1. Assuming 3.1 is distance in nm of label points 7 Å out along Cα→Cβ at positions 73 and 305 as calculated from a single structure, say which of P, Q, R it is.
2. Among P, Q, R, considering only distance in nm of label points 7 Å out along Cα→Cβ at positions 41 and 241, which has the greatest calculated value?
Structure P
Amino acid sequence: MSLLINVYSTLQCVPEPDFPHTLLGRRDHSDPELAGHLDGFVQYALSLREQMTFTLYHLMRHLQRVRVQLSLEVSDEALPAFSAWAARSNVVCYLPDGSVRDAALRVLLAAGGDDADARLPYPDSAWQRKRQSDAILAEEGVHVPAHLPPVLAEEELLLRPAGEVLRRAAALFAVAVRAESLAMGRPIPVDELAERLPLAAAALSPAEVDFWHDPAPQEQAVVNACWRYEALRVLVWALRLSPAPLSRPDAICDVSALAQCLFGLNWEEALAQAELRPAAEILDQLDRHFRYHWACRQARQQQREPDGGLLPGVVMERHHALNWLVQFLGAQWDEVDTPT
């Protein structure tokens with residue numbers, strides 16, 4: 001007997017199947033129909049439960065990160081080898097009975113109920129990074145639940161190009177400088193800023209364009225734009241434009257140091273030489289700030305100060321910038337989400 005299995009992997013490079021099988025189909029995002037198929041799969045999964053559950057939420061996140069779908073026929077005898085390959089490939093499986101299963105074919109989600117032993121799919125390196133983050137936060141006195149999942153693994157990661165990150169940094173800097181000048185009652189003309197920051201104007205997001213051209217923005221819009229210094233600090237760190245490490249988010253960044261660094265930059269030269277830090281360093285910060293953000297939101301719900309002296313505004317801006325860097329859900333700057 002053979003079993004038809006559709007597998008959904010989040011890895012950039014899926015290992016070649018090393019077990020007896022018949023390959024019926026394979027597609028990635030070069031196939032324009034895959035995105036619609038995955039959206040339909042998410043809706044199907046949601047239809048199996050009346051309420052959101054932990055497993056359903058993270059299954060949905062997995063489906064939103066899928067890079068490759070394969071359709072395979074596998075004999076009963078080859079299923080153990082299939083499961084070993086599936087675990088390495090970080091997949092969830094869909095079977096003809098309508099169930100969604102883990103690499104070992106335990107039921108993650110089905111109309112008739114789930115298997116309590118089913119394991120949500122995350123690469124081993126992501127679990128290791130989570131354990132490191134949990135240990136660091138515990139040492140800092142920041143309390144987060146053990147069930148918070150990992151974030152991306154390096155095998156799943158597709159970072160923004162370094163040149164795009166530099167342009168985004170220029171846009172954030174221009175917006176934040178303009179906001180600061182407005183807040184101080186000495187607005188800097190946008191033409192002057194555009195001349196001093198030649199990459200900025202073309203890199204502005206739609207929301208930033210509106211702010212840029214508004215002669216008298218609302219006070220809250222100015223405040224929000226001033227906070228962009230904290231997101232900018234992440235990109236400056238990621239691009240190695242400053243030797244300063246990305247410290248704990250328990251204090252606002254040194255704006256004068258940022259300004260000195262970026263106003264003194266030869267932007268065209270920097271664009272030609274732009275290079276990001278290693279992916280592992282960026283993911284370390286993302287995993288940690290995901291947990292910091294959870295702790296800040298929990299503190300707000302409980303109407304208390306966050307653990308470890310965390311500053312929620314700094315954490316939120318950093319999490320936004322890091323999620324943009326790793327192309328979380330493929331969102332552009334204005335649409336980036338920071339779920340915890």
Structure Q
Amino acid sequence: LREKLYGQTENIEPLWKASLNALGESEHKAAILGISSDCGGGILRGANWGPLFLRSTLLTQQPQVSAFDLGDVRVIPHLLHDKYLNEGTISNCQKALYQDENSDYHVSPLSITEDVCDGFYANYPDKGIFGIGGDHSISYPLTKAYLKAKRDQGKRTAIIHFDAHTDLLVERLGIDLCFGSWCTHILEFLPAPHHLIQFGIRSSGKSKQHWESTFGVKQHWANEIREQGAEAIIEQVIKQLKEDKVDELYVSFDIDALDEQFAAATGTPESGGMTPDEAMTILTALSKEFPITGADMMEIAPFTDSSLAGLSSSETTLREGAKLSAFLIDAINKG
């Protein structure tokens with residue numbers, strides 16, 4: 001990947017730093033940011049390899065994709081968010097990352113990501129980030145920074161969330177920010193809770209009615225999409241978004257929204273999921289009506305074949321993830 005991006009494999013850091021100077025003049029609105037962290041996961045790990053493998057797949061299978069690559073957030077794999085750390089640990093990690101134990105910089109992947117995104121939107125308000133994870137906790141800082149920036153711009157936004165799971169826990173085993181709770185903690189930054197619209201839900205200990213009545217979100221479960229058709233479902237959603245006077249959309253895509261026959265290389269694959277065509281039908285319809293100005297692709301774990309679907313499961317998952325990612329990057333460029 002280094003060879004493809006920089007033309008060499010050694011001494012990459014100065015080339016990467018120099019490339020960032022061209023961000024302002026870049027013709028591309030979309031900027032890729034990798035966050036190779038799976039510390040917020042909790043079933044099967046391995047999504048930390050997502051940024052490397054998805055980038056490589058995009059380059060080989062979707063060569064038409066054009067975006068500015070910001071590189072990856074520096075990840076200490078044992079950390080999640082700075083608020084969980086004591087001062088001594090933060091200082092020691094600052095010394096390791098920045099050679100300065102009194103640095104003002106963050107050290108945990110979620111904290112660094114939010115800081116990077118805040119700076120990005122402050123300096124480049126007309127550009128958008130395409131985040132590659134990593135486990136789904138990473139969408140917390142990505143969407144939080146996006147929603148704050150758009151609110152400051154006077155934009156009404158909505159989050160379009162594809163997932164087999166609701167990610168609406170308040171906390172998991174005492175931890176409030178993780179792959180199963182991030183949605184709960186971004187609701188306060190939305191214009192209204194029902195501006196979080198979820199597609200593909202099917203693995204839940206509680207009913208759709210529980211989640212919608214408790215949190216005020218809007219859900220379209222996988223069986224409903226299959227029974228009613230993606231076209232009918234998205235027609236309802238577009239009507240709602242227009243009534244709510246939404247200006248722009250952010251799309252967060254957990255690859256396990258797709259049925260496990262298409263996406264087995266992930267920590268929690270589930271049967272009975274969406275097909276890639278259903279997902280693309282929804283995304284295409286949304287992009288025709290609203291600018292998609294931010295997005296992410298999460299939970300691709302290339303070395304994980306938790307469904308025992310066969311040796312090709314990683315290739316299949318990456319192929320479908322790359323197709324969807326290419327569409328979203330193109331949408332951000334057009335947005």
Structure R
Amino acid sequence: MARGVMRALTDADRGVTAELVSEFRCYDGKGDEARQDVLIAQAAKEAQGLIETGGWSAWVTYHSYYKAPDLLGPSVANTLGIPYLQIEATRAAKRLGGPWDRFARLADASCEAANAIFYLTAQDYEGLQPYEREGQPLVQLHPFLQMDDLPQPTQPEGPTLLSAGMMRHGDKLASYDILAQSLRHLKTTNWTLYLAGDGPARAEVEALFKPYADRVHFLGQLNQPELQQAYGRAGAFVWPGVNEAFGMVYLEAQAVGVPVVAQDRAGVRDVVPSSGLVEQGNPAFVAAEIDALFEQETYWTMRSKQARDLVKQQHLLGAARTRLWSVLGPLVEDTL
């Protein structure tokens with residue numbers, strides 16, 4: 001996503017190129033105050049060097065949050081007198097008073113310093129909205145793919161299902177578990193499922209699908225061209241999406257017209273139309289939507305078109321560039 005932001009900020013018509021000016025990594029995954037002290041000191045030194053370099057029209061930071069607050073942008077932008085924007089910034093009031101207290105406060109301070117904040121999901125907006133103030137717009141930026149046009153549409157090979165997700169313990173394994181449970185409720189008889197992904201929970205995932213060994217094929221970890229080929233053969237993309245931030249795989253599948261079946265969850269509903277969302281709590285609901293897709297050709301065709309239309313309208317590079325520059329443009333027009 002960060003690479004996509006760089007591309008969207010680059011605008012040939014305006015003669016603007018986005019530049020990665022620092023690779024400083026400010027991350028404390030354990031709530032270690034001593035590490036935070038070190039990072040804050042290192043950030044101050046890094047910021048001073050950036051200030052001395054200067055020459056930019058604006059500063060944009062992607063994904064500042066309580067474990068990795070932006071320790072550079074507010075200082076550099078303020079000293080240089082340039083606009084400061086944040087993308088996918090979050091606030092975490094529940095972290096105040098705990099081991100990340102100082103970093104959470106610094107993340108909040110960086111949000112306060114921003115001229116505008118772009119949010120990617122409704123859930124992120126809910127966290128930012130209580131702090132909304134005049135003069136600092138909160139602007140929706142839909143998650144987007146790094147492509148200007150839609151790829152060729154899918155040519156499904158019968159009732160072929162595709163799922164893609166890292167095979168990790170926790171939320172990912174929970175999604176695989178729901179998927180496996182849904183298979184026994186299917187009325188469609190000649191389905192095939194391809195699983196793209198790998199990881200430390202591979203053995204557990206294989207055990208979940210053992211009852212369907214002759215119908216389930218493990219593809220392993222795929223690179224992007226290989227995954228794109230898999231989308232192009234699929235009739236439905238099925239991934240419950242337990243605690244997904246939003247999930248780029250949903251957009252990649254829909255871009256080629258593969259209807260998505262997912263559970264109605266925060267984040268997922270920001271990138272999947274309501275027709276592709278089923279109620280949580282019962283794997284049979286997932287199976288019923290899969291059956292509907294494969295039993296009703298007109299319904300599948302409608303969902304396929306809806307998927308491509310959604311991506312084309314909201315989730316391509318051009319739409320992201322337009323949204324970003326609708327805010328950034330007026331802030332920097334005198335300096336370009």
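Values in this text are rule-based calculations from the coordinates and carry no lab data. Computed from a predicted model, the values in this text were never measured in an experiment. Cβ atoms are built from the backbone, for glycine too; each structure is taken alone.
1. For distance in nm of label points 7 Å out along Cα→Cβ at positions 73 and 305, the value 3.1 is produced by structure Q.
2. Ranking P, Q, R on distance in nm of label points 7 Å out along Cα→Cβ at positions 41 and 241, first place is R.
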